[in-house]
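Asker: Multiple structures are listed underneath, in structure tokens.
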Structure I
Amino acid sequence: MAASKVAMVTGAGSGIGRASALALAKAGYAVALAGRRKDAIEATAAAARDLGVKTLAVPTDVGDPASVKALFATTKETFGRLDVLFNNAGMGAPPVALEDLTYEQWKAVVDANLTGVFLCTQEAFKIMKAQSPRGGRIINNGSISAHAPRPNSAPYTSTKHAVTGLTKSTSLDGRKYDIACGQIDIGNAATEMTERMKNGVPQPNGEIMVEPTMDVQNVANAIVHMASLPLDANIQFLTVMATKMPWIGRG
């Protein structure tokens, strides 16, 4: 029996993914939760069930094609359809000088941040174009790094710029299937990943500066808004950022 509305969130075990999954659950979506850590996604699933929705937790490596295929097959088998995919899973490399990065460090980020988004998008297309009612929505997690780099962030920045291109291609190629695709670019949401900002992070001029952050719930609320639009409307790009973080202007 198909659930009324089904959303999948990758990287759902913590941070933006967990907050967004719970916000979607609160909005009435059944949620399929993917992540590398079984205990973390199961904790998110338990919190979502407390909100009264059906859940599925599938340990997944988004950079591995077989793992992604299994995730989507299990989701379709469990819920019968997929209405929203939030491609959120991602990682960065150690903040070392560009010339000191190893091939393995580069490839790990590309696999998670770019190949993973592509693989999940492919599988979502296969389900969304064949279901009835047809179509769905894909939301990609870009970043402020999809616009401007931080120091020593070549792998992360490169993949996030590439996600913007993939978002545009997905948006175009999804039209014939009633699949909408948009991107959310997030700046300094307070999560485990941005905890280091409390101690200061490197700036382009070499200084270390404590940067303002914002409540991650602001991101989760934006995801629900993007997801809630009818399929003939799309938020193509949305930036949600800490108001006073260094980006607008020259710092």
Structure II
Amino acid sequence: MSSEHPPEQTRTAVVTGAGSGIGRAVAVELLRANWAVALAGRRAAALEETAAQAPGGAVLPVRTDVSRPDEVDALFAAAVDRFGRVDLLFNNAGTFGPGGVPVEELSYEAWRHVVDTNLNGAFLCAQAAYRQMKRQDPQGGRIINNGSVSAHSPRPHSAPYTATKHALTGLTKSLSLDGRPYRIAVGQIDIGNAATDMTARMQTGALQADGNFAPEPTMDAADVARTVRHMAELPLEANVQFATVLATTMPYVGRG
């Protein structure tokens, strides 16, 4: 890992949930493309593991709980202190919550944890990114929110996750509108069945809408990462407002 400040022309990113899954794949893709990347996540050791996958990159691991405003502020302060600006926020940190729990049995604590992470955390990070992108020179930047195909079609027993992903779509639209005067482009990527720890159970059997369990296809998380990089590297005059990337034959389009 490099301890040097990157050249002035280096693009800089903050990636949340960077210790595993989609966040790790995107962070590594950006680092290999010569971005400077601040890695945010709750587990410091996992962030170091992500950084080690792109040796020599300009990388800054910052242990962060995105549901805590003070920690989010500290994350962005550290990123700006190290890299000078923030060109991209990949708002990725999220949790599915307790799987398979009927809504009438779901505890408030479980509901609140998902909302705090998926929605409140996304808002807090977007807010911090906005503040920095408005005041930096040149002004502007890009925010990419990690939605889900659940923003369009839910799974059984997924009320907290689905509700937050629907809300994230509204947040994306509102932030996109409000960012226009400041050259802040905001888009969303909705992902279906990328192969991560979160989706490992789908390969052996996942509950379907008809009550049956069936294995589902997955795709390589690196394919998602390449899509995020494409969105990130567009000029600010162009924006992918919404992109859907999914395993081709997953039960999403059509009836089963």
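Throughout, read-outs are computed from the coordinates displayed, never taken from laboratory work. Note that the structure is predicted; figures quoted are calculated from it, not measured. Cβ atoms are built from the backbone, for glycine too; each structure is taken alone.
Asker: Where does the value 18.1 come from, among I, II, when mean count of other Cβ atoms within 10 Å over residues 53-60 is the thing being computed?
Answerer: Working: I: 21.1; II: 18.1.
Computed on structure II.
Asker: Which structure, out of I, II, was mean count of other Cβ atoms within 10 Å over residues 13-20 derived from, given a value of 24.0?
Answerer: Numbers: I: 24.0; II: 28.0.
Clearly, the read-out refers to I.
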